[in-house]
Structure formats: structure tokens, C-alpha cells
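There are structures below to look over.
Coordinate-derived values only; no laboratory data. If you're wondering where the values come from, they're calculated on a predicted model, not measured in any experiment. Cβ atoms are built from the backbone, for glycine too; each structure is taken alone.
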Structure 1
Amino acid sequence: MLELTGVRFRYEDMTMQFDLRVAAGECLAVIGPSGAGKSTLLALIAGFELPEAGGIRIDGRNMAGLAPARRPVTSLFQEHNLFPHLSLADNVGLGLDPGLALDAGRRAKVAEALARVGLAGFEARMPGQLSGGERQRAALARSLVRNKPLLLLDEPFAALGPAQRREMLDLVNTLARDRGFTVLFVSHQPDDARHAAGRTIFIETGRILADGPTAVLFAAPVGPLAAYLGAG
């Protein structure tokens, strides 16, 4: 479903290179130290950064030259997910039309998406009236209405406590199964990968240094991964 081949990107004094295949419907965790290239990997897939070399294909389609809005990708970030001056209905509706030209059918889709994330009846509320977890649920609802096959999560739940993070990751996995999404999520918390991802990659200095089933990687970590996990 997703394939990166010889993708190279230079940031300051670090040259990153990624080769990666992710199957349709897979949930992949991306872990590693700060500055390793995790967010850059997602930005390259989404089109916010452009590689110097190599290719990115989604469902067999070459992404070269495609702007982020034209890629079959939805990205969800830790900050700036919601506009504070807009109601939840309008925030979610932005996923359907940036101009908020929402007819009755689209408004119904917004209400359905909010219901799917446990926010039924919250359409008129403002982001400032919500808890942190509720705001992230609303941001996830906006991702749902976009209905793109690839969902990229760049630490959107980092500000939440462990129990809320697990709850949100469970919700993502449930929605992904229901909709057939493929999910890549970045986390600084190895427990998130253990809890939610069938497969994990470990990135350091712009390279994927470990890749495999999460349970296998974490059961007997070696090399840089062991050092990162404090198991060395």
C-alpha cells in the first residue's frame, strides 16, 4: 500500500534515507530519539517535505509532484489541530470543504464522525469548552470525514496521560479496522507501540535501524534499539 524506495532527504548536517513498505490495513509505530527523523518521514509521505532522491508510492501511484492536498493521506499533529474560533461542527467540516460550504448531507457526515469518536451532540461546542482528550477526539473526527486510506499521526496524543493515550490509540485502531485505514504513528513512548502496533520501526540518525513485529523487537532488543529502550 505504501512504499518508499531509496528516499533521501538532507536536513542541516544529517542525510536521511528511508526504504519502507507498509501493507494496507497495517498499524505501524515509529519510535526513536528526538531529532532522529521520525516526523520527517511522515512529512515526506504527506508531501510537506520533498525528497532529493527516491520514490514514494501509495496504492501503486507515484506521489512525485503531488501537493499534500492531492495525496491520499490525512495527517494529525500534536498541536494546532482545531481552530479555537470555530465550533466543533465547523472544525470537523473543514475536512470536507475548506470553505465550509456544507449542505445537509455533509453536516450529517460531520455529526456521524463526531458520534463515532464519542462526541455526539457536541457540534455547537467550541474547542475551549473541551478537555484535552475531547479536543483530540474532535481532531480525529475531522480525519474521519476526509476518508483517506493512509492516516499519519505525529504524536497527537503526547499531552495526554497514559490511560488516555491507550484509549485514543484503541479508538484509532477500531476506526482503522472499520474504515480500512493504514496507520503510521510516531511516539516517544515505547508502551504506545507495545499497546497498539503490530509492527514497529526504530529510527536513529535518519535511518531505519530496526523493523519487525513489535512483540519480537521488544522481547529481545539489540544494538541501538536496546540502548534506546534502556535494555542494553
Structure 2
Amino acid sequence: MLRAVIIDDEAAAINALQLLIEKHIENVQVISATTECLQGISAINANEPDIVFLDITMPDMNGFTLLEQLTFRDFNLIFTTAHERYAIKAIKQHPTDYLVKPIDIDELKLAVENIHSTKETLLTGRHVTRKLEFNSRITLPVKEGAVFLPVFNIIWIASDGNYCTFHSSDGKTYVVSKNIGEYEELLPVKEFFRTHKSHIINVTKVKKYIRTDGYFVEMEDGSILEIARRKKDEFLQIMNALN
């Protein structure tokens, strides 16, 4: 059971979120909910919750200032706000998610599923990153702020030095200033395979295997990507198992 704290200056917003959790979210218990920032700080430090749902704009103290006052920070942070303009500043706090009010139940479910999948677990003094599930979302820190992309929407990822470009099923691309190796460690191994040093593919989005002057795949978006010779046999085993 994940233990949660809610901090929001609007009692109605707290009640609405609590009701969504009680009716639709399993394995999450709200142990404290308050409209007062100082009470929220005390609740977090005293109870050491797994999740904190935190509003950003509050009259006595904004969410960013509140975070600076905490002595306990080993929780999953989900910002809840009516203002999307805070996304850029929010992503610097490494939140699990960023929910815009009124909170959509499907968005809330995805946020909690992401916590189950990616929560950094303290183990023998070290943090260990757990892989994402195929039905969860990945947070991409992009130039404009942050994109919360469903993992199953990723078609392929291109590597360019310390940058990655995510190609999505919606036809959009997202450039992220991270090494592709970080995402190789994070994405589920059953669906994502690094066929070449320069890209990772979603094997469920492969349309065609091509063997002409080398080895290639045609992806759902029409991209033709090379398969490294040493990766070919493993790729075919994965595809055979998938089908």
C-alpha cells in the first residue's frame, strides 16, 4: 500500500482528489491532507509518505518553496496545478508526474502506475531504478518543459551523442538531452530492443523485416532502420516470440 499526502490550498480540490483515489486507485491510502503548507511540511517529515500530491500556487507558500523546507525527500512527487505555465520549473524538481486540474482519472491512474514502475527503491544504501512498464508513461524533459509520453506510443528512439530523439505514434518527435543508454536501462526489455548503436526500436511497431545489402526494419512511421549484424539473430528471436 502506497501512503500519500495531499497539499492544496483549496479544500474542494483536496476532496475531489481524495474521492478519485478512493473510488478508482488501488493500493494508495491518503494518510494526510491539508490546505496549510506548514502542516503539510510537518506531515511529510513525520510520516515519510511514498507519494506527495502538491499544488504549486498557494497563498502562504508556493510548492517549490515548500519542497526546500523538507528534511524528508524520498517520495514520489506529483504536482497538481491549474496552471500549465509552471511545467518548465516543475520538471527541474524531477516529479513523477504533473497533473493539470481538473484532474482526469486516466491521467491519475497513469501517474500512479508510473510510480509502481519507476520508483527509486532504497537498497543497501543505493538507489536502484526500476524499469518502466509498457502501459506506463515516461517523463521527457524537453526544451518547452516536459512531455509525459505513454511508453507504448514510442515507435523508436534515435541517438545523437548526448541527445535522443523520440519518435511517437502521434507523428511528433521529442528531443531530450540524455544519452540513449539511460533509456535503454529504463524501457521494458520485452518491447524495446537496441538493434543498432544509434537507435532503439519498439518491436510491437515493426512493420517489415528487410534483408537487402544488410539487415533493416521498416517501422510503423515508415522509417527504415538498420539492424547491426551482431544483433540480427537476437532480433529475429524476439520477433518470433512476439508473434
Structure 3
Amino acid sequence: MVDRGLFPAVGAEGRLVDRVVNELQSLIVAGRLAPGTRLPPERDLAAQLAVSRTVTREAVHILVTRGLLESRQGVGTTVRQVTSGQVTEPLRLLLESQGHTITIDQLHQVRSILEVAIAELAAAQANAGDLAALQRLMREMEEVQGDPAEFAARDAGYHQAMAVATHNPLLVILLDSIRDLMAEVRRMVASQPGLPQLVVPQHRRILERVAAGDARGARRAMQEHLEQARHIQQTALQP
């Protein structure tokens, strides 16, 4: 059970529901309410926050819709693990609800904006641990060239590890936001003849430039790789 002193009384300024939402969200994001923690019953939580049960109920409902809390019959309300899916899933639903169908060209544009800059920044920021992770994924890509599904998974992991090497968590999340779209594209081109033989050397060249701290070279190598990837996609997906 949660420490009763964890929830401070919410003042009267501003919309109470918003203030309660912000207070609880801050506790979750800061880790003071760990994943799996069960909140006090509604009556007790409302008393600790010094607001009505109606305000508490609405605030909890908002946090449930945001994916930060989970309410289950007979269990109560618990804190959920914060994951990147809570960013990517609403984005996907928003695009679908507005009737948008993302094209290969649009996806390529976004990848070019993100990943070229990621490679450049990784060359400036990567540490020994980052380089070791990228080298491991590079070796694994080489080892699974005969297995299209495994190769696609290592390919995705390599690009995500490159984002991690920037030490900018926002870039990691932004790249992750197109993860599902990229997974679909990788699935569609996975069996393209000679695919590993084309892209493995390019991945190796990007990594070499990153390891050398050559930001301009890493940027250029990533741009060349993405242009080649776009050509492969056009060939594989043409009618």
C-alpha cells in the first residue's frame, strides 16, 4: 500500500481535476509511484488530496486513458509501466482516425530527417558502451543473413541503438514512433534477393564513421544507406 503522506493536498487554484492529474502524473513519472503500485481506495485518495471523490474519479479516468494507470474490477487502480508504446500507439490511432495512409515516400522523408541527424550526433556522442552494442548488432546482422525475419529484427535494433548512442532520449522516442511502420516495410522487402549483401556493408560503413567520430562522414553514409533502402523498397513493392 502507498505511503499515506505521499499525496499532498491539492490547492484551490486552477481546475482541480487538472491539478490532481498533474500531481499524480508527476509522482508516476518521477518513479515515486512505481509500476504495479496500487493506489488507495477512491475515498482515501480523495481525502489525502483534499478534493472530492468526483474530482478524484475524473482525474484517475484521465490517467487511465493516458495509459499511466490501470483499473481492474476486484483489484483496484494500479500504476502501469511507462513505455514508448504510450507515445506510438496514440500517434498511429490519430493518423488512422484522420484517414491518413502513410506512403513509402513520406516514411522515407521522415527517416531522412531523423536518421541522418542521428548518425551525425551519434558520431559526436557515442561512448564505448554504445559502440560495443552497435558492433554486437552488426555481427548479429552478418550471422543471420540467411534468415529474413531475424535479419530484419537486427536491422531495426541497429538503427534504434544508433539513436540511443546520441544520448538524446527524445530522438529515441521519435525514431520509435515509426517503428511499426518500418517493421511493415522491412517485412515486405525481407525476401528481396541480395538484400543483406547490399545493406550490411552500408551499416558497417556507418558504424565505422561513428566509431571514428566522423560526424560528417556518418551523416553522408546514413544518407547513402537510406537512398539505397528507398531504391530497394521501390523495386520490391512496385506493381
Which one of 1, 2, 3 has Rg and Dmax of the Cα atoms in Å, as calculated from the coordinates, equal to 22.8, 66?
3
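Compute distance in nm of label points 7 Å out along Cα→Cβ at positions 74 and 154 for each of 1, 2, 3 and report the one that scores greatest.
That would be structure 3.
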If helix-only ellipticity at 222 nm (-39500 (n - 2.57) for each DSSP H run of 4 or more, over all residues; to 500) is calculated from each of 1, 2, 3, which structure is the one that comes out at -10500?
1
Which of 1, 2, 3 leads on FRET efficiency 1/(1 + (r/R0)^6) of positions 34 and 210 (r between Cβ atoms, R0 = 41 Å, to 0.05), largest value:
1
Re relative contact order in percent (Cα under 8 Å, 6 or more apart): value 10 computed from one entry in 1, 2, 3; matching entry is structure 2
For distance in nm of label points 7 Å out along Cα→Cβ at positions 146 and 170, structure among 1, 2, 3 ranking highest is 3
